[in-house]
Structure formats: structure tokens, C-alpha cells
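Just so it is clear, none of the values below were taken in a lab; they were calculated from the coordinates. Just so you know, these numbers come straight off a predicted model, no measurement behind them. Cβ atoms are built from the backbone, for glycine too; each structure is taken alone.
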Structure 1
């Protein structure tokens, strides 16, 4: 891709799934196995904590916290490794595939540092915005409304300017923020169009998959109900164990595909914009 086309870039995720379907399937299996491993790790961590605390209430609180931390942080790490593998596949085509391009190297560590920095920056912006809007609300509701719209526009603009930091980080070995800022100059609207098109396609795929999985869940339950299982419902596992297990496995298997569809456009945009003459 020599010239940046927002529409072509938005479709690149589907091209990766079509041409590299074995690798994409491997990422899906890795997501599933990784979650199973995290559940086992959380179980033993909670079991160990149960021997330390002195009451049932403390055990319940400790278990909830440990489970949330292990599954939350571990789940983010699994998805981060898949995203780094996607970068390696697209940005280093000559690299040995190994196990579906999955690695734990200096590149992953540098990307992790970038994500931490961007998360810290986002938290700082949200805090500053909250305080500013709260101050404007003391002046008038109209000022707060205008300020909120301007603040959201600023966040969106900054998101587009730094949207190529991940691919730049992996491709150049630098942190990536300055590279993204340089490459996206004058390209905010084009990148925004790319994101909106990719988001529309992603929502369409998500709706189709939701309908398919809901029908399969209903079939597992003998079509006694057409309502899909809610994974956040603590009673769903006891009431519909087969449907619940299928819904959980399906969600874990599909998650990397959503990641590929959503993130490959940024890789394609980076490749096209970095190839353009300065």
C-alpha cells in the first residue's frame, strides 16, 4: 500500500483474517487457553489467600479482588500479546512465525511501556477535564455544555494524532508518540473516516455473530428460551450450564478477531503514511 486510502485501510483486518486464517485461528486458541490458565491461577491465588484471612467476609473480599486483578490484568496481557503478534505479522513479514508470531521480547516490553504512558495521559486528561467542566458548571449550564463538546472534540483529535503510536513503536524501536504526531499531521479527518468505517463493519460483524451464537445457545437449551446467556449473571451458569459454557468460549474465541478488525487499519495507515515522501 503506497498511498493512504481510508477505505482500503479500514478493510485490512478482514484481509488479514482471510489470508492468514490459520494464524488468526491460533490467536483465538491462545486467547481461550490463556483464559483457562488465568482461571487456574486465580483459583490457587484465592485458595492461598483463604488460609491467610481470618473471617469469611475477608475471604470473600480477598477472593473478589484477587480474581478481578488476575483476570483483568492477565486478560489485558493476553490481548496485548495478540496485538503485538499482529504488528509482527504485518510490519515484519520476514520474521519467523514461530507460534503464531507470539513472543515475549523487548518489543512487547516497549509496547507495554507505551500503553502505560498513554493510559496515564488519558487518566490525567480525564481528571483535568472533569475539574474544568465542574468549574464551568458553576458558571452556567450553557458554558458547561459547550465546554463538554469542545473537550470531547479535543480528546478525539488527540486520539487520532496518537493513533499510530503502537505500529510506530513496534516498527521503529522508538516510543512512537512523536512518529505518530508527525505522520498524522493533516490526516485527522481521513483517519477519522477510516475509524468510523471500520467501526461500522465491526458492529455489523458483531451483530451477525451475536445472532448466530444466540441461536446456538437456544439450541443447546432445547429452544426453551431465545434469550442469550448473560456472562455477568451469577445464576446463568447454574440455570443453563451448556449455553453459558458455549457463550464464554465463543466470546473468548471471537475477541482476537475483533482485535484484528479494529487494529489492523491503524497498521495499514502507518505503513502507507510512513512510505509517503516527506
Structure 2
């Protein structure tokens, strides 16, 4: 970790000396974001590579190979301290929450995994849970890397109720009315004042939390298209050549609030009920990329 910290500082100093301040910040922002989504990025690379190379006569199914790779990747993240054990417990909760929803959704006919595999639970290949875990890994790492603060943050119990309502609607809308539009409104009402304060270098920056959720949902939608174009999973009535409907971006937008609640179980100290005013004369804590 100390070696990575030195590398980050030297890289930042080198760019600040040669580039305009905003250009160097943009480059560091992109690098840190890429480093934060390392787990999900590696999984997507594996999904693309295996879809191009895999043969039906190979001794192991592709889904089972992806599961083995995801397990090995998680172990490496812990060995090399890219994640703490405390964060890993929350990410395991992501896996459980995601797998439960996967089981329900495939039996409801929302989407399907067309390839065979042995390592499945009620028809769901277990590697799929790691795609949800990758979201948790990204959130935990991005909060640390950018030394984020969330302020003013609404009462925690309200965020719990919102997350429960969102998660329940993913199941109940198959039997009752879909209240997603009311949930969209609830996210804006509850978090419209909440800013995400983050540090790229020493200068604090901020972004409205709903905007950050929307932008993240867009990239999740892009990842969804990679999954369907490789035939790893397909939505009902969709072929590999079809683009995933934009409505799925709305689903990810809502699901990110559930994910964020789970992450805040670990990062409660990053939440502030009152507006947070950074000290512009105090350098931010530098976190290794």
C-alpha cells in the first residue's frame, strides 16, 4: 500500500508539473475510477474473452470457468489488500442479494442464462452473483480512493426504507403495480441536497448524489450490453444483436441505491447529516490507487 501511495503521488506531481491543472485532474480521475472498478473490469474482460474462445467440447463449461475465476479474483483482492475483510463481508452480502433476485427473475422469465453449467443454484450460474459483488467492490473502493464524504445525508432510517421499497418492487411488480416512478421521485426528494465530496488531488470537488447514481447506471447499462452481446445472459425476447432497452438503466439507477445502503454499513463515518465544508488549506488524505 505504501508503495502504491508513492506511485500515486509521483504520478500526480509529474502531471501537475506538465499539464494544465484541470487536465491533470481529469487524467487522475479517470485512472482512479478505472482502478476502483478493477474487479468488474476483469470480469468483463473474462466474459468477452471466453465468449470468443470457448469451445463446446472443452472439459469445463464456460459458466463454471467464470465462477472459478471470480473466486480466484476475490481471493487475490484479499491477499493483496485491495479489499479489507470488513468490505469483503459486505460484498458477500451483495452476492447473496443479487443471487436471490437472479433466481426469482429467471423463473419469472425476465432473463435467462442460455449456456449449460454445473455450478448453479436453482438454475442460476453462481458466477452471476459476482457481477453484483463487483458493484459493491467498486463502491467500496471508490469511496476510499477519492476520500469521499456524503453531506448533508438524509436520516439513515429513511435510506433503509427506500432501499427496502426498491428491492421489494423488483419482485412485487410482477404481481402488483410497478411503483418505480414513485421510487425515482423518492430518490430525488430524499437525496436532492446530498453532495458527494471527493478529492482527486488536494482540491475538493463535489457532485450531486443523484447525478452520480445516474452516470454510474449508464456505465452499468453499457456493461449489460457487453453481457448480452456475448450471449452470457439474454433478456426475454432479446437476441445477441439487440441493444438492451434503456429502461434497464432505470433499474440499475434504483438498484444502486440498494447497493449504496449496503456499502454505508461499512462507511458510516463518510456520512454527515449536516453540510460538509472542506478546509481548502488542508491537503486531503491521499489514498493509493
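Identify which of structures 1, 2 gives the largest calculated value of distance in nm of label points 7 Å out along Cα→Cβ at positions 55 and 183.
1
Kindly point out which one of 1, 2 the value 0.30 was derived from, the read-out being FRET efficiency 1/(1 + (r/R0)^6) of positions 23 and 151 (r between Cβ atoms, R0 = 25 Å, to 0.05).
Corresponding structure: 2.
If helix-only ellipticity at 222 nm (-39500 (n - 2.57) for each DSSP H run of 4 or more, over all residues; to 500) computes to -20500, which of 1, 2 did it come from?
It must be structure 2, since only it matches.
Suppose FRET efficiency 1/(1 + (r/R0)^6) of positions 191 and 255 (r between Cβ atoms, R0 = 25 Å, to 0.05) works out to 0.95; of 1, 2, which structure was it derived from?
Going through each structure in turn, the value belongs to 2.
One of 1, 2 was used to compute mean count of other Cβ atoms within 10 Å over residues 143-150, and the answer was 20.2. Which one was it?
Computing mean count of other Cβ atoms within 10 Å over residues 143-150 on every structure in 1, 2 gives 20.2 only for 2.
Ranked by mean count of other Cβ atoms within 10 Å over residues 95-102, which of 1, 2 sits at the highest value? Present the calculation step by step, with values, prior to reporting the outcome.
On the way: 1: 14.2; 2: 19.2.
Once mean count of other Cβ atoms within 10 Å over residues 95-102 is worked out for each structure, 2 has the highest.
Out of 1, 2, choose the structure whose coordinates give relative contact order in percent (Cα under 8 Å, 6 or more apart) equal to 27 when calculated.
Computed on structure 2.
One of 1, 2 was used to compute semi-axes √(5λ) of the Cα gyration tensor in Å, and the answer was 33, 25, 17. Which one was it?
2
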